[in-house]
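Peer 1: The structures considered in this document are given below.
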Structure I
Amino acid sequence: MKLNEIKLTNPYLNLPDECHDRVKPAPLNEAFIIHANESVAELLDIDKEELKSEAFVSFVNGALQPEGSDTFAMCYAGHQFGFFVERLGDGRAINIGTLNGLHMQLKGAGQTKYSRSGDGRAVLRSSIREYLMSEAMHGLGIETTRALALLGSKHSVFRQEWEKGAIVLRVSPSWVRFGTFEYFAHKKKYKELEALADYAIVESYPHLVDEENKYFYFFAEVVGKTARLMAEWQAVGFNHGVMNTDNMSIAGLTIDYGPYAFLDEYDFNYICNHTDQYGRYSFGSQPNVGEWNLRALMVALAPLVKTEELEKIMGKYSKFYMQHYLLLMSKKFGLDTHSDEDLNLIKHLLGVLQGLSVDYTLFFRTLSRYDGDRKALLKLGLYHTPMNDWLDDYDIRLEKNTSTTQQRHAKMLKTNPKYVLKNYILQEAIDAAEEGDYGLVDDLFTIAHDPYAEHEKFERWAGTTPEEFKNRKLSCSS
């Protein structure tokens, strides 16, 4: 499809007016495409040749609005670090329309009604981080928003210093958040709340449309998807950093990439967001925060469903989470049978990794080739006794496997990534891009798209994080 053939729809605008505010994008000066995602273009049925056109630059910059475009920002509330803020909304994201079931947003395209004191812009560094990480999560098989394009410019934007503005054209099957429901529940606008629930069901859970108790089942689906997402984050070693309820997707997606991080060395208590002084959103806290946020959503849905019914579902969250987590970790361990002792084996290992400060991703990639020779694994930590003790237990556990060593290796190498986009790696690409060199953005996109491949020319990024770059914290504007 050519850009001039696109016909957008805007189903969200069928909701009551208070759900959104119409606003026009404000294009950046001297804009240009840094990178375009051909696989997302295919999802949207946009010809890949169009991605190289001047019209595409105008499209991502918000200057070219296809037929049917009716641009708007979405309204929502949210609990931020546990404190309720009654009105937030898209402060720097403008929705441009829906194509092939994906809702497109321009992040960094100017002020909206919800920008408060902000300028509605995004800078190059944060835009590179979101563009690459959304693709990396997709490459890891974790539900996430995606991005069609990363736009650079010579437009100056002030943060602590002057930086260059950028736009990410990001897409998602849903942009509805827990906080969207909180907004209308807090306002006691129950008709709007019900309309929003009906919309979210059609959008993300259409199999529930004709169910008699559809709002109950809707909540049950959200609980299950959130539990699964939390398990996926924990298993791969991802710390979101700012799990406010306005950053939680009703469709169970990873959204709003800010001060995130993949673990360097394993640290259950790792905090990647320097704003998070008390560790509310630390790596190890994420499953519990997921439950806390679901309870906030439960309160918001109480006008539609009896609280005691919602409580029954909430009571199953921990079970849902642990089922998913055990399944994922069993795959990372290469176990093809299930045992009641597996949780103890997992806990034992995580204690060893924590105590020895072992790189989480590198450990599991190395374990994926373990054949009884312990040298490579023992090299990962300073002391050998704790790792040897765990490997004794692991060897005994592997005796229950039905697959061969070679079969186990093959499955583990497709489960345990060789590469994750750690913050020091991303910073290399950002530093180069700020000097006008976008080659590393291309390289990291290649890795993000297939993190399980060997990518031998990028081998230096598969090892441990250099000591001077470990465990750095970032801001919410990152």
Structure II
Amino acid sequence: MPAAQEQLASQYQELLEAIYQGCAEQTACPPPPEMQVQSWWNAGVFPCSGTTLRHGDVHILERGRWNRSTGPDFTHAEIELNGTRMRGCIEIDPRAQDWEAHGHGANPAFDSVILHVILTPPPAGWYTRNSQHKDIPILYLPPECWQNPSIHNCSAASFPRCRRPLAAMPATSITRLLQAAAAYRQEIKRTRFNRRVQTAGETQAWYEAWATTLGYHANKEAMLTLAMRAPIRQLGQYAESILLGTAGFLVPVLPDKTSEEARQYHRKVWDSWWMRQEQFTLSAERQIAWNQTPSRPLNHPQRRIAALAASVTAWKSIQPLLKADTAASLAKLLTGLTHPFWSTHYTLTAAPMKTKVALIGQQRIDDFLINHVLPYDKSPRSWDIYLSMKARTMPGNIKRTAELLFGSRNDMEETLKHAYAHQALMQIEADFCDSNICMDCAFPAQLSEWSH
């Protein structure tokens, strides 16, 4: 750089530093919007090291994955706190008080937070605590960090370390690795299912598996809990009322805006539930927690429960088809299930849809085959079908894992369209990425020796 240019740049930098210093001394200097701060964190514009308020020095090894769903802002982050490496989530707030204002302190979803990043000094004596009353380290970023942002590449040299051996591995070897991980995942699922069969019986075990599938990711655990609270053997011809009532979706009187069609349907279901509510009603502290804001209205839990009830009605025809050889017949039966009310309604109080919509879509059936039917069937035919099935979409978490492992390898595109590859990536992430600090993980070294 020419001397004159360097001198001009230095003079301007002095001007900026004077402004930043002045702003830092003014308590009224407002922080930027939270979303802006999150985008800066994701881009790596903040320093990689700092000192927490009470927990010593911290070094950011990996900023984490910017969360698209509810929960902490960044997941799968890695830090080194006073020499101890940790993996978890990072929450970023303009003010320390936002933690409690947003209800994070009482939300178990935030118990995985290992660092709370703030942009304004916290009140005297402030502690950030989770629902387990554990003190979370606080990193305060002063104004000079966010008013003069610059790129700080915290982890490019070390993350992800497994990409290098995978970049040198032939595509055929990677495919073999993914198939091995998928096969191992199948064994785990099969073992877990057989244990449930021993304790609850085969019919109940399949019923729970199907309920879990209908719940998708938003209500998977809630649907499983419902299936356990309302076992299939106790439902009989009253499956609809018992399931909706146990779930907590039936009330004595619907809102005034509800249509007459919905009122008539509700009255019929309520009359059946009223006679059985004493047996199935859950107390306030044991009620099932539902996520009622899924990404698509068709996936509202009330409609998923209605689909489960319709399946129970046809269960004698469904259960004999729960194997690889009859997968096509199973899919045909499930997609053909209808309901006079739920085929045209999202919820009990929603206005009717203009056209009928399938109670059970092909994506749910594919997931049921991939996660349950095919893994539980040990026949060679089942494995062949499993390897041939294509995934209709690539969820964000799987896409992120594939990008971390394979980067921009174009020769993996076709392999990653298969459902078994998605299952394999989830298994690899669970076995290594979720449970290990990247810099300490043995997976890269083992990959270098993979020659199958």
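FYI, it's all coordinate maths here, none of it is from the lab. Computed from a predicted structure; not experimentally measured. Cβ atoms are built from the backbone, for glycine too; each structure is taken alone.
Peer 1: Among I, II, considering only FRET efficiency 1/(1 + (r/R0)^6) of positions 237 and 309 (r between Cβ atoms, R0 = 25 Å, to 0.05), which has the greatest calculated value?
Peer 2: Comparing I, II, the top value of FRET efficiency 1/(1 + (r/R0)^6) of positions 237 and 309 (r between Cβ atoms, R0 = 25 Å, to 0.05) belongs to II.
Peer 1: For structures I, II, which has the highest computed value of mean count of other Cβ atoms within 10 Å over residues 205-212?
Peer 2: Of structures I, II, the maximum of mean count of other Cβ atoms within 10 Å over residues 205-212 occurs in II.
Peer 1: Could you figure out which one of I, II the value 20, 44, 31, 5, 0 for P(r) over Cα pairs in 20 Å bins from 0, in percent was computed from?
Peer 2: II
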